[in-house]
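Student: Take a look at these structures.
Just so it is clear, none of the values below were taken in a lab; they were calculated from the coordinates. This structure is a prediction, so every number in the text was calculated from the model and none was measured. Cβ atoms are built from the backbone, for glycine too; each structure is taken alone.
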Structure I
Amino acid sequence: MEKTVLLVAINAKYIHSNLAVHSLKASAGVYEQVVTIAEYTINQQKDEILRDIFLKSPDILCLSCYLWNLEYVVSITAEFHKICPNVPIWLGGPEVSYETESFLKDHPWINGVMIGEGEDTFRELVQYYQGMGELSDIDGLSWRDGEKIRFTKPRAPKNLSDVPFCYHDLEEYENRIIYYESSRGCPFSCSYCLSSIDKKLRFRKISLVENELQFFLDKKVPQVKFVDRTFNCDHEHAMAIWEYIRDHDNGITNFHFEISADLLKEEELELIQAMRPGLIQLEIGVQTTNPNTIAEIHRTMKLERVKDVVSKIRSFGNIHQHLDLIAGLPFEDYESFRRSFDEIYALWPNQLQLGFLKVLKGSYMYEHAGEYGILWHDEPPYEVLRTNWLSYEEIIKIKRVEEMLEVYYNSGQFEVTMKLLYAQGGSAFDLFLSLGNFYEKKGYAGMQHARLRRCEILLEYLKERGDIDLSLYQESLIYDLYARENCKTRPSWAPDPSAYKEMTRKYCEKGKMAHLEPFHYRFPEKSETGLLRLPEREKPPVWIRFDYEDRDPLDHQARTQVILGN
């Protein structure tokens, strides 16, 4: 009788899917029918996940392990082993592929670990449990043999074109992001990243990639996120895929790529400029602008070229750009990070992610943490606590900046207001820190607040600052609120709309699908970033119509129209 295998993924959010487990199942070959997949999230109760796994009655249990779910995996498998002690438990994934021997010694209920690339290892393991072969003949394994921990030789890198396409029935992916892989490995050696360990760059055949992308396009998948570590490290490969996406655009599907901006050639930039707004989005890891830090983390990056490319792409007006910074890197002290933040903020990306160094097992940073004086959390995600250059107190300050950045910048809900505040002059970092300190002082930090309440808190902060024309920001916040949606609750500081109800009837014939609002300031257009001066108050007002049926494809804000006259 065939033994059944349950592949379990515990994702960070419901919207995420797990490419690894689906790729393993598709690679099981003739044994695919005995393999079942179960996906959960860390937002579910552990008992709920445990109960569901138990009711599926697997003969072999396999789980995929990452930074965000290891604690869940360890806890759930420990309890599962108590109630099903005869079911073998196997783990795989980056979080257990390093220091495997100590991990197995510390977790005696785990039978073994699949190390590194798992497609062939998993297939041979399933075959073993069907009564064929020996564990010792399977490359890429570590397992418990009585009191001993045994290892087989490392699994050789796989030809990526031989990995089966794992997406066929997309019903289970409804309302989820689809993850896709066209290359493995990374040509760079960034010391904080596990991808730098795999130096053997491999690319999937373009003919296969095009067929698979067409599948997504035909199915009108909302978003496909490429997991390639540096998508554009090979110019011809990137061009072929981008040209195919451009030429076969279905008007719906968005494709996400992680790239190195300084590697983009003019030919690629011309191609990107010709794409439909919203067709692709780009994630660019800058991490720091400190040249000593860039050199120390073994990062290859021409910073001025990055800035030029990001600015040029922004000028196109059709591409969402997401830039990353990391706090806690070697040689980056508080003032240096502040400068890095201000330099990248000045590029006005659609999103600026402020992350904190994670000291990952197996990375160069982990091996050299002692000489850098790095202390980090013992539990995943192993986030930095302090370094030789950055104190814990300073990290707390940067955390405040991060929280305010997410709320008032990355949310996209305060676009005009943030442009005006930046035009007041000074450091963007200091602005967010000052706002974060205000939240802390008032007891607002770490709490969930509705968008309207965020506006009220910002006005409180500006009033306390005292160097601000409050009427300008009252109107800019009204503008930002209505740019997102036709608010159900009218801001308390907004003018009485009954005074211009005839204008509203005339220009908002579709009712709630449009909104009309008077403003005494002319606010910056989307293309305007570094304002030279603040707008001056005007009288009579400028009328702005917000059209909710015509939204910007990059940020989904309502299109606006200036209405002249009464």
Structure II
Amino acid sequence: MRTGLLIGFLLLLAACGGSRSGQVRNLQLGGGGDFPGGKSAKADFYEALKQKMIGNDDKALDLFLKVIKAEPEQAAPYFHVAALYKKHSDYTEALYYAGKAAGLEPENVFYQLLYAEVLTYFQRYDEAASILESLVEKNPRDRSLIARLAMVYEMKGDNRKAIEAYDHLEKVIGIDEGIIQAKKGLYLRMNDVEGAANEIRKLIKANPGDLSYLNMLADLYSANNRGSEAMAVYRDILEKDPQNARAAYALANYYLAQGDMDSFKRLIEVAFRSPDLDLNTKAQFIYGYLQRYGQSPEGTSFALQLSEWMAEADHDSGLALASKAQILQMTGRKKEALESYKKALALEESNFKIWQDALFLALEEQEYATLLSLSNEALSVFPNQPLPWFMKGMAYLMMKDYDKARDVFEQALIISAGNPTLEAEIYARLGDIYHEKGQHVLSDSAYEKSLELNPDNPLLLNNYAYYLSVRGEHLDRAALMAERANQLQPRNSNFEDTYGWILYKEGKYSEAAEWLERALNHGGMKNGVILEHYGDVLYRLGKQGKALEYWRKAAENGGGSEWLEKKISDGKLYE
């Protein structure tokens, strides 16, 4: 139910109803020019009105009740008591007193309206409607009364009578979009699409130069699975306005579904070159188009063209450039995407989402100088956001400036307090820094803190386990971590290699061979480290010829240890 719309009607209608000063006085005095009770009751009544006006509701209520006791046949104090109870949401008491006021003065519109309103609260719609019907019959041109009656019918679920009431209101005030919208909704509740369409046609006839109502009619048909009628209206719109973006967009989608790509491309260009079609609609269309057609070079190329038109149409919008960047990123044009993000940020520096996307892309593309620059720029706008601090630390770490990286990550820890996910990542990176500096006590401590916060980080479990195995320390702990990493991320050749290498260090050569064979089967045949490890295991198992074969393969692929060439030249294992 569009209660808000109807309340808006009532406020509008009340505002348009002319002066109410005489009516307000009549309302206050209970229907006459003066309170007709005894002298004492009259004094109490006017004092009650005064207290009510200055907001002393409790005092006013006591005085009005006192007047009722003294003058039980006077309607006005009942009305004011009912209004006070209603104001404080005591509808049960309000119902009783409003009913008394309405019964004592059946000709008083205000008393009848209050009673009808409280009846409506209790969903006694038939009684409320009866009251309002009587009032409308006596006041057939009172727009506020007619609107209230329509509202009650609508709340009651009597859609047909609600439409009749709105028709009555329309005769009083003329064609009005609010009334038309209300009736359109009622017809749709009754599944009468054509009835709703006829209402919109009234707006079209009354406003022949306003194409928005034709769009409204087309949208109505489209939303109710009457595509042929919708397309006919959209064509009519384009005949009147060949650059109409909404109509062009709707027809373009229709032709795309029909497989008419020439008509589709002609019309979608009109839509996308127009700033009138909203940016979100454009972006969502491109995402969907890429999902359906992005597998072909032609489909990808046209999606990129759409993103160009979108950015040109909304050239002052950073959001348009950010959307274009996302499309470029999705189609593998990541360096161009990064440039588009930079341009977007020049227009939308307060949009943290764009900073976030740009920072992650710079990291992914290993553009570490750009990552550092973007991080500093982001921190100038968002100094208390932990992500730019983290990314700045990553830039220094990847550029091997370990001291600066450490200082930045320690600052990031302070900023990210209360964010355990990010704290775990920061401790992991600090562990990497200390590992690179050969400060193993500090690196182990940082890794342990990271695992306390996130015990199931497979990459950290693997790397930490491998570093321990290389040092030959805490092999039991390393084996447990490597095993867990493989449980979390199976079929990962690097993780399988780590576990196999730890087993090798423990002297469990047969088990080590099994895990290294898994690593080779899952992509390790191009990895020099894995190939060399497998050769070492084979040597320990007494298969020196096979070991030499795998050492040579390791040398061909690169990345082996400092001992690899000597192993090959001497045919012996060196560690």
Structure III
Amino acid sequence: MTAFIEFLHASPFYELAALLVLAAGLGVIGLLLRQPMIVSYIAVGILAGPSVFGIVKAREGIDQLAELSVAVLLFLVGMKLDFNKIKTLGPVALLTGLGQVAFTSFFGFFIVLALGFDLISAVYISIALTFSSTIIIVKLLSDKQEVDTLHGRIAIGFLIVQDLVVVIALMALSTFGGGDAEFADVGVAMQAAYAITFIVVVALLMAIFMHFLATPLIKRIIGSRELLIVFAISWAALFAAICSFFGFSKELGGLLAGISLASTPFRETIVSKLSSLRDFLLLFFFVSLGTQVDISLFTAQVVPGTILSAFVLIGNPLIVMVIMGYLGYRKRTGLFAGLTVAQISEFSLIFIAMGLKLEHITTDALGLVTLIGVITIATSIYMITYSHIIYSWLEPILWIFERNVPYKELTFDELPISEKTYDVILFGLGKYGLAIGMRLKKEGISVLGLDSDPEAVRRWQTLGLDAAYGDVWDQELFSRLPINSAKWAISGVSLAEAELGIIQEDPRQGLIEGLSREKYTGKIAVSAQNYQDIEQMKKSGADLVFLPYYDAAERAVEKIQEFNSREKGLTPTV
């Protein structure tokens, strides 16, 4: 092994190749364990560091790529900062986001002090614990088709609030000595005055650029994918270099570069083009971080790491549930939104790394936050993925997080559904369910729609259809439904939701079980994605199984045949 490491050190390119192979191998393992790449990257950094394999010897190149990766990451954060959206988030996102940050930082500070860390380290660590990973949460919500659900929208809302806190924290850290220039040695008052002057001048120049030059400039280069990527990276690097020269951090420069282009109508295009490159470059940040972590510190920090990880995994969801329950949301919505903040993020490690670079903290704090990152990110992935199962386990004791009258969602299930009769009860009011419901209404068939997303319920009601709030896993729901008069109960959930497999409990199964408990005698129809699933659904109790893609394909062929028959003047066959 020693000879092999010496062979790698013979050339920086050999080291780079080894790092990429190690990252790919650990990435495959992470994929099998359903972990995001950030966990694999952290593992690569630790294994490549001097405490394990010692792969990295050419530190300078790795460190420069690490600085570029952080600049690009913060450039994309700046690009996504929509101040108009921040102003219109509404009380739930603002109060939940700020409340979670305040709770985590306040109580985390005293917990870290009690664990024996000094005052400055406690401040850094407690602030690092407040940041949640936007990348991971949005990815998981997208995979589960929950971005547009009520809890998904609320979660994304307070993630925007957290991004704003990240911006403020990085700017504050940059103001008090984040750069590489000689200005860092001046007094606090002079440094603050200098920082304010710099910010005012930069804000003025950026305002002029954003108003007059940003959109025309991007419009000229948007047609060339290669040039767009090069321009975006160079823009982030330029701002990082300028900020560093004037005594501020490179991280602040990347952030300002993104904000300067955020007003252009092409920002989503730029973000999408750079996302993959950002993920690749982040590898070098974690490798650079890993070279500074002494893995022997992990052994000494197992106890504080476990305590603070439990605080993040349990405390963060709890405070979100308390705030949302107080604001009038249901326990289900509060739990699902709360589980999304049960981890720290890549920004936590960037924030700690900046503190280490400024010599405000030691590698002990870096090692502790890295350990917390590994534990909370790896664990929260499963908590979010299996959120429906967790809810079914905890539901009997979650009443304390819900008002007697959850007025924010009450109006969606106060429809006197038990006093009316319907031919069809349709569960799931998304695009597929909407198509079924509208077609049934056109045929003169009465339909009651049910969904666990109040926004979907509202959309249905605006179309003149009867709809109510309802979750198939709610034990009391089916007792309130007029199922005795209904001829059909139909699952209109999307295919992505229907085919969740081991990711979460199957809502089709919940529908069948709930109807069976109430001795429903009508017919049940559900959707499936493949023929193999048909038999399983029929064994479970479904009378009819839709295959939406196959059914749509057959209908498309029928329409083609009908069109051809009309063209030939023939009567179409049925």
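Student: Comparing I, II, III, where is FRET efficiency 1/(1 + (r/R0)^6) of positions 260 and 372 (r between Cβ atoms, R0 = 30 Å, to 0.05) highest? Numbers along the way, then the final one.
Tutor: On the way: I: 0.75; II: 0.05; III: 0.35.
Largest value of FRET efficiency 1/(1 + (r/R0)^6) of positions 260 and 372 (r between Cβ atoms, R0 = 30 Å, to 0.05): I.
Student: Another question about this same structure. Can you tell which of I, II, III yields -21000 when helix-only ellipticity at 222 nm (-39500 (n - 2.57) for each DSSP H run of 4 or more, over all residues; to 500) is derived from it? Don't skip to the answer; put the middle values down first.
Tutor: Working: I: -10500; II: -24500; III: -21000.
Structure of origin is III.
Student: Thinking of I, II, III, which structure, once mean count of other Cβ atoms within 10 Å over residues 132-139 is computed, gives back 16.2?
Tutor: On the way: I: 13.1; II: 16.2; III: 21.4.
Matching structure: II.
Student: Comparing volume of the Cα convex hull per residue in Å³ across I, II, III, which structure shows the greatest value?
Tutor: Numbers: I: 174; II: 250; III: 208.
Largest value of volume of the Cα convex hull per residue in Å³: II.
Student: Let me ask you something else. Taking relative contact order in percent (Cα under 8 Å, 6 or more apart) as the criterion, which structure among I, II, III has the greatest value? Don't skip to the end; give the middle numbers.
Tutor: Numbers: I: 8; II: 4; III: 15.
Sorting by relative contact order in percent (Cα under 8 Å, 6 or more apart) in descending order puts III first.
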